[in-house]
Structure formats: C-alpha cells, structure tokens
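S.K.: What follows is a set of structures for review.
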Structure 1
Amino acid sequence: MAGTVVCMPVRSVMIDDSFDLYRTTRALGVGFHVDGAWVLSTHTPAGLATMAVSPVTGGVQAEAWGSGGNLLLDRLPKMLGLDDPGWNGPVPSPLRDLDAGSRGLRLGASGVMYETAVKTVLGQLVTTRESKTSFRKLMAGLGSEGLGPYPSVSAFPEPGVIATMGYEDLHSHGVERKRASILVEVSRRAKRMEEALEMPKADAWRRLLAVDGVGPWTAATLMGSVYGDRDAVIVGDYHLPNSVTWALAGEPRGDDDRMLELLEPFRPYRRRVTVMIKQAGIHAPKYGPRTAVRDHL
C-alpha cells in the first residue's frame with residue numbers, strides 16, 4: 001500500500017431526520033456505496049485519502065484515512081449539501097409527488113473535479129455502458145488502492161499520469177483517439193479546472209468552458225455535481241429532454257428548448273428537478289429505432 005496510512009478521528013455531522021445519505025451521495029456521481037456507507041477514495045492537495053460516511057441517528061458519522069483525510073472531513077458538510085435550502089419555501093405544486101419521492105435529497109458539491117471530468121469526457125460520443133467500461137479499465141490499470149478497511153475502493157490516478165500518456169496507451173484502456181486527446185488535455189489543465197471551485201459561479205463556468213474539449217454538456221455536469229450549482233441544466237443530452245418533458249408535461253419527446261421552457265419556472269433550482277426525475281427512474285416511452293450516439297462537446 002503506497003504512502004503512510006494515518007487513521008483520522010471519527011467526525012459526526014448532525015442533520016435533520018429527513019436527510020437521505022444514499023440519495024444525496026448518488027447525486028454527486030463519485031464514490032461507492034458499501035454496506036450502507038458511502039466510501040470515497042481520492043487524491044487531494046494534501047495527498048491520498050479514503051473517507052467512509054455512515055448514517056447514524058440524527059446525522060452521519062465519518063472516518064477518514066490517509067494524509068488527505070482531514071481535508072475530506074472538512075469538506076463533508078458541503079459535499080452533503082447541508083447548506084442546500086431545498087425549495088426555500090413551499091414545494092411547487094407540479095412537483096409535489098416527485099418531491100415526496102425524493103425525501104432527504106440534498107444537493108451538495110463533491111469538489112472532486114478531475115475524476116468527474118474524466119468520467120464526463122468518457123461519456124462523450126459513446127453509450128453509458130461503453131463509458132463505464134472505459135472508466136473501469138482506467139481505474140483497474142492506473143488507480144490507487146483505497147486506504148484503511150477499503151482497499152478495493154480505488155482512487156482515480158492523479159492528473160500527471162494521463163497527462164503524459166499517448167493515444168496508444170489510452171486506446172488499450174478502451175478510449176478512442178478523440179476522447180483520448182480530450183482526456184490528455186483535461187489532465188494537463190486539471191489544476192486550472194480545480195481553481196474554478198474557488199471562483200464566483202459565472203467565472204467558474206467561463207474557466208471550464210475555456211478548456212479544449214469541454215463544452216456546455218460537460219461544463220454543466222461539472223458545475224452541478226462538483227461545484228454545486230443547483231441551477232445547472234445539462235443541454236445536449238440525448239435522454240434528458242425526453243425524461244423532463246415526459247415527467248413535467250406528459251410529452252414523450254422533447255428537445256433542449258422545450259426542456260428549458262418547462263424548467264424555467266423552477267429557477268434557481270432547476271438541477272434539483274432534473275436530479276429528482278433521474279433518481280425516480282422516470283423515462284419517456286421508448287419506440288422507434290435506436291438513435292446514433294451524439295457528440296456532447
């Protein structure tokens with residue numbers, strides 16, 4: 001096991017009884033659920049760390065291992081969206097049933113920029129299954145073993161690993177040339193992208209969009225789950241407009257314009273609506289031939 005493993009003190013965070021750890025961490029898109037706990041292994045500015053968060057009466061209890069463990073513990077309230085006001089008032093009437101099924105969901109900010117960027121880039125141009133396969137191959141070949149009692153929960157490699165790789169190296173992990181070139185660019189610009197987390201929202205959007213290969217689809221994904229922009233809406237997605245128009249208007253097909261029109265009344269909480277729809281498993285009826293994969297840049 002690489003590095004020095006340091007066991008950190010247990011930290012408890014008190015939250016109201018409505019909090020749901022599974023729904024909240026699922027929306028972050030990082031980490032794994034292991035025996036009821038959410039476990040995250042990642043490289044931090046202070047070094048590699050693994051953190052396990054478990055539900056307890058009245059809140060959660062977290063323990064971390066590794067030189068970056070204290071940093072993860074300090075980030076935990078923001079990760080779990082403890083500053084999320086929800087609707088900041090009564091639930092809008094069109095969403096009451098959907099909101100009732102999303103009880104306990106908080107929208108947090110993972111702060112895990114690089115890994116999320118890689119996952120999102122791998123989702124460009126290909127199916128979800130293909131992107132997950134490529135990510136698993138990268139993790140298996142390049143990832144760092146998790147710390148403490150969770151060695152199987154690996155951390156994605158640091159940016160410098162992929163930044164120096166050639167196309168042939170990435171191709172062996174199931175990544176074709178176009179996505180490989182974007183992965184290398186994102187890896188080289190990882191520090192600049194991380195800096196967006198400390199910027200005002202508008203500046204953060206501009207910083208991410210300035211990276212070659214990061215378009216509105218990728219930027220919205222990062223701004224939502226990593227930065228914590230609760231109004232971020234992903235455009236250019238093949239499935240999301242249909243799911244939103246079906247959930248909110250009973251229309252089986254929709255485009256980005258129609259989706260944005262239906263979401264407009266819910267500003268500044270539009271991401272909450274799309275997350276609730278996704279977690280509820282709402283999908284428009286499927287019919288017709290499978291559509292070719294679209295370029296999400």
Structure 2
Amino acid sequence: MTKSVLLLDGGLGQELIHRSTAAAHHLWSLQVMMKEPQLVSDVHRDFSRAGAAVACLNTYAVTRARLARGEVETPLATLLLRACDLAQAGIEESGVKGIALISSLPPLVASYSPDTELPTDQMITEYKELIAFQRSRVDGFLAETIASVNEATAVLTAARESGIRIMLGLTVKDDNGRQLRSGEPLEQAMTAIEAFDPLAVVINCSKPEAVSEAMPILGQSRLPFGGFANGFTAVDALKPGGVVDSLEARIDLGPAAYAAHAASWLDAGATVIGGCCEVGPSHVQALSELIDQRQLRRLKWSELESL
C-alpha cells in the first residue's frame with residue numbers, strides 16, 4: 001500500500017513579518033491582519049500554490065489574554081472570523097481546490113512558557129469558546145506549540161467536550177527532543193494524550209534536530225504522527241509579551257536542508273509534515289517535491305478521521 005502524507009503549510013506569522021513594512025509588535029500577526037489584510041491572504045495563496053493541503057488561519061494571537069495585553073478593542077469573535085475570510089480569499093486566489101481551513105488553538109498566554117499557563121478550568125473554558133466561535137466555518141483545529149502535559153490535556157478536554165477531534169502539536173526542548181518545554185518526558189505526555197484519541201500528534205516550533213529526536217517516541221504510539229519545525233537558532237530570547245524579532249533565523253536551513261530533515265521524519269513513519277516559524281512557501285514547495293519524489297499519496301485533512 002502506498003504511504004499517505006498530509007502536507008501542512010508553513011509559518012504564517014514570520015512570513016507576515018518579512019512581508020510587512022510595519023515594525024514588529026508582540027501581536028505582529030494580528031497587527032498585520034488589521035492594517036494590511038491583503039498580506040494575510042497573499043501568504044495563504046502562496047502556501048496553497050506551494051502544495052499545502054491546509055491553510056492554518058491567522059488565529060495564533062487571538063486569545064483573550066493576548067488581546068488584553070495588546071489593548072485590542074475588536075471583539076475576539078470578529079477577529080477569528082476575519083482570519084477565516086482572509087484565508088478563504090487567499091485559497092480562492094491560488095486557484096487550488098480542496099484545501100482545508102484549519103484554525104490554530106495556541107498557548108492562551110505565551111509561547112514556550114508553561115509557567116504562564118492559566119488555571120486548568122479556565123484553559124478548558126477558553127479553548128471551548130475558541131472552538132465554538134469557529135467550528136461552523138472551519139474544517140478542523142490544530143492545537144500548536146503546546147508546552148506541557150497539563151496544557152495538552154486541557155485543550156484535548158475542551159475538544160472532547162465540544163464533540164470534536166483535533167490535531168495536537170507539542171513543542172519540545174531544542175537541546176532535548178525527548179522532553180517538553182516544561183521538562184516533562186515526551187513519553188509521559190504521549191501516555192496522557194492517547195486516551196483523548198486526537199487526529200494526530202506532531203512536534204512543532206522546535207528545532208528540526210529536536211523534532212527528529214522525538215520521532216521514535218511518537219512512533220511507539222498507535223496515533224498518526226509527524227512534525228513541523230521552526231527555523232530559529234533558539235527561542236530563549238522571547239519572553240512572555242515580547243516581540244518575535246528578538247529571535248534569529250538560521251542561515252543553514254534553506255528549503256533543501258529543511259526537506260532533508262523532513263525526509264528523516266518520513267523514514268521514521270511520519271504521516272504529517274509541514275513547517276513552523278521561518279519556514280516559508282519555498283520550504284513547503286521543497287516538501288511537496290519530496291512527496292512527489294517518493295511517490296507518496298497526498299492525504300487530505302478530512303481523511304485523518306479514518307486513520
């Protein structure tokens with residue numbers, strides 16, 4: 001049987017920073033969506049043309065805590081639906097058919113910082129709210145950059161109580177792909193996660209080398225798995241409420257080099273690949289070419305339910 005692979009898109013937020021003339025802001029992707037909305041559609045268009053099977057909405061910064069920190073007055077629901085409209089416009093402009101709209105369920109307060117997590121009950125409530133506002137407009141949800149077991153079980157509980165299954169993206173330490181950013185063992189996280197039956201478990205927004213280190217642990221699970229790495233040298237400089245331009249992009253991770261890492265994930269059994277921050281349309285194009293070179297079947301988001 002020919003192996004099937006789902007190709008995700010790349011890092012929307014960083015791509016917007018590169019394309020926008022505005023100064024970086026701690027709500028950079030939201031700022032661009034409000035002031036330069038065409039750029040958001042353009043990025044979705046380019047990822048679609050590069051071969052991505054999904055368009056992950058520009059909703060990573062749209063949480064109550066992040067909006068309050070930025071003193072944003074536009075209602076949360078309005079921003080979520082605006083992100084959906086812009087993604088749809090980009091897909092239509094690309095001329096590519098059959099691309100799924102996926103919304104991000106991000107860390108509610110800050111990335112890479114488990115110590116900023118909200119109380120568990122509040123996390124569940126806020127994730128359920130994000131799902132309720134969007135479920136009629138999107139094809140699915142991707143919880144991404146989840147840094148602890150508690151955060152993972154909170155978003156998975158919200159999904160279960162909402163009657164849906166989601167893809168879960170965990171972020172691991174850059175110097176130890178066997179541990180979440182919280183320091184908890186990845187194996188412990190997988191044990192806790194399996195009972196929720198997510199569509200797939202992936203490692204995201206970590207160095208590709210760390211993603212590779214995590215693959216054998218994911219492969220021990222019965223769940224579909226994969227990875228989409230970032231292209232940063234490190235993320236330690238980004239503090240809660242900080243600006244992402246404090247991070248440095250690697251110069252050794254062009255499209256071919258990134259695809260080589262992804263090839264090793266496929267070798268380990270991955271069925272989901274894509275890119276995170278600093279992984280642009282040219283990288284996704286290289287992943288698409290990798291899939292073609294290996295004569296793999298392209299998996300649709302809607303087919304995850306049956307895996």
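S.K.: When mean count of other Cβ atoms within 10 Å over residues 57-64 is calculated for each of the structures 1, 2, which structure yields the highest value?
M.R.: With respect to mean count of other Cβ atoms within 10 Å over residues 57-64, the highest-scoring structure among 1, 2 is 2.
S.K.: With mean projected area of the Cα convex hull in nm² as the yardstick, tell me which of 1, 2 scores highest.
M.R.: The maximum falls on structure 1.
S.K.: Out of 1, 2, which structure matches -11000 when helix-only ellipticity at 222 nm (-39500 (n - 2.57) for each DSSP H run of 4 or more, over all residues; to 500) is calculated?
M.R.: 1
S.K.: One of 1, 2 was used to compute distance in nm of label points 7 Å out along Cα→Cβ at positions 17 and 281, and the result was 2.0. Which label is that?
M.R.: Computing distance in nm of label points 7 Å out along Cα→Cβ at positions 17 and 281 on every structure in 1, 2 gives 2.0 only for 2.
S.K.: When relative contact order in percent (Cα under 8 Å, 6 or more apart) is computed for each of 1, 2, which one produces 17?
M.R.: Source structure: 1.
Read-outs throughout are calculated quantities, based only on the coordinates presented, and are distinct from any laboratory measurement. None of the values given here were measured: they were computed from a predicted structure. Cβ atoms are built from the backbone, for glycine too; each structure is taken alone.
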